[in-house]
1. Give the label, chosen from P, Q, R, of the structure having the highest value of distance in nm of label points 7 Å out along Cα→Cβ at positions 53 and 189.
2. So Cα extents along the principal axes in Å, computed for just one structure, reads 85, 31, 30; which one of P, Q, R is that?
Structure P
Amino acid sequence: MTHSLHRRGSPESLANDYVVLVTPAIGYNDEGAADKLREALEVVLAAGPVNIGSYATGTVFAGATPEEIRRGLWEQPRVRCVFSSREQVVQVLKGLKERDLGLSVTVSGLMDEVLDMAREVGLQPHSVNLSLGIWGKTDALPPEDVLEFVTMCGHGLISRQLVERAIDLVKQGRRTPEQAARMIAPPCVCGIFNPVRAAELFRKYVPGGEVRSERGVEG
């Protein structure tokens, strides 16, 4: 799933950032796949994703509940989510392997870590996609510290202006890192934006280690 490949940042920053996608193959095994997707969703929810969503309902940060996401699954969507720890992903892979639903499972993360998890669970990856970076007029791109945030939405729906506004609010002590992460999360409609990683990225902007109340502040 190439839209999850282009996350920017240091290996340390990306070490606890794993996108998981579960999907049928349209025209091959999508007929009657809704129940299988719902079963996969239960495995995912049990592991505790930090974000999850669907095109039909939006994400938990846009107000959708896990039950609404479950009801919104039909034959041709996919389960989209993100985790902040290796242990959570291993739990999901073990659960999906046991159920053998016949669905495609994609895990995005640092390649060595993902391959190591596959070996631990006893899975042989079907294929590996790698990002070769950004080519073209790169001088038009936002600064690298902004790219770390916006590339967590693979469809490019989190704007640089929103991220820059959130950074300013953290610098002013008017948002905590966690509040800033929740502020920029909703536009990512498929739920692969990682708010835990985002909060860590915002933490470097906290002035003097203190954050004032956001009460009365414009969003």
Structure Q
Amino acid sequence: MRQPVVPKPIRIMVADDHVIVREGLAAIIGRQPDMQVVAEAANGDEACDRWHEHRPDILLLDLRMPILGGIGVMRRIRSTAAQARIVVLTTFDTESEISDAIKGGAKGYLLKDAPREMLIETIRKVHAGETCVPAELVAKLVAGVSSEGLTDRELEVLKLIARGLSNKDVAIHLGISETTVKTHLRSVFAKLRVLSRTEAIAAASRRGLVQL
């Protein structure tokens, strides 16, 4: 009698600079009969080297990595392997980071506090050729794309406001009139759909436009 063909396990690589995270992911994945961790990496350069050495089916990748960030890792890998299947697993969920990851070629995007069942399901779906991004992150991404972008000058003004400068100080810093600063702020408020400086700074921070 012919023996049934046992499918090969999904070969997974974990790239994260925190050893506890890597060990935790390896433990979760190791309990799945159809998965196995074949490599780990603690920084971006190592992630690229290990990926090319092991050619995993799935790369679980943190965005904030030493030496080379997650986006850089994706670009470097996909420059020679466009079909690489990468799932971003991070604590950051700003519109700019989600957008950059998707544009960089990520096939999945999960936050580290996602349920383990969601992680396992995402790995299986991405391995099957699907793209997996949670609905709440898609909504955040769509909100960012649908809103009109800020000009370079408006972004300059917003960043200075976020640093606590008054309209007068912003005007002096940029060499423009205070009236012009107010005009830029009105435009910023309209584009971000907010009514105050505080709301503008909070909205810009959520979208990754300014760092608080």
Structure R
Amino acid sequence: MKELRHYFLTGVATMLPLSVTVFIFWFIIVRLGSLFRPLFRLHPWLERLPEWVSVLVGFVFLLVVVLGVGALASGILGRLMLGWLDKLMKQVPIVKTIYSSARQLTDAVFVSRSSLRRTVIAQYPRQGMFAVGFLTSDDRIEMADGSKALFVFFPTTPNPTSGWLALIPEGELTPTRLSIEEGFKLVVSGGVIRPDNIGDCIGPKAKT
């Protein structure tokens, strides 16, 4: 019985990540690809396409639209239009609440994360307790006593979109060789997902 239980748990642990990945991709492709199916009915030839083909074509068309919007938003004219639209959405009652929340979440996931510099370890929120944080800037702040300090963002687990910002003396920061991606996985998973050689990734204590 112990062997059967071991085999069952091992099978679940092996199949679950793959099943979840396949399900998420299937859900995204089917749901998003179906958004444009009503438009296909406007053309007789497209209407005769098999359902799975129309879903796949719709998904590809959605990717093209997203890339087009991204290219437009990267230009000067696109940024001006998005700035105007942003101000408009923030002035509409009820809509502004939903839009502002979605904007904050998007900025936290895509903008704030891309602005992070390095993964570090510091004794926070008190001495003797170590936390994984991320430098938000390489600029060193000169303190009143002449020492240098850096801004460090400490995200929460499992929701990294919230956290704390602390000004930590440079000499109290321990550098790591963890990438931003590895650091985020470590925080979000609560330490479950971590490099096998995580001890080797932690460098000597930073010096002022």
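Here, each number is a calculation from the coordinates, and none is a lab measurement. As the structure is a prediction and not an experimental result, all values here were calculated from the model. Cβ atoms are built from the backbone, for glycine too; each structure is taken alone.
1. The structure with the largest value is Q.
2. On the way: P: 51, 35, 32; Q: 85, 31, 30; R: 75, 65, 30.
Source structure: Q.
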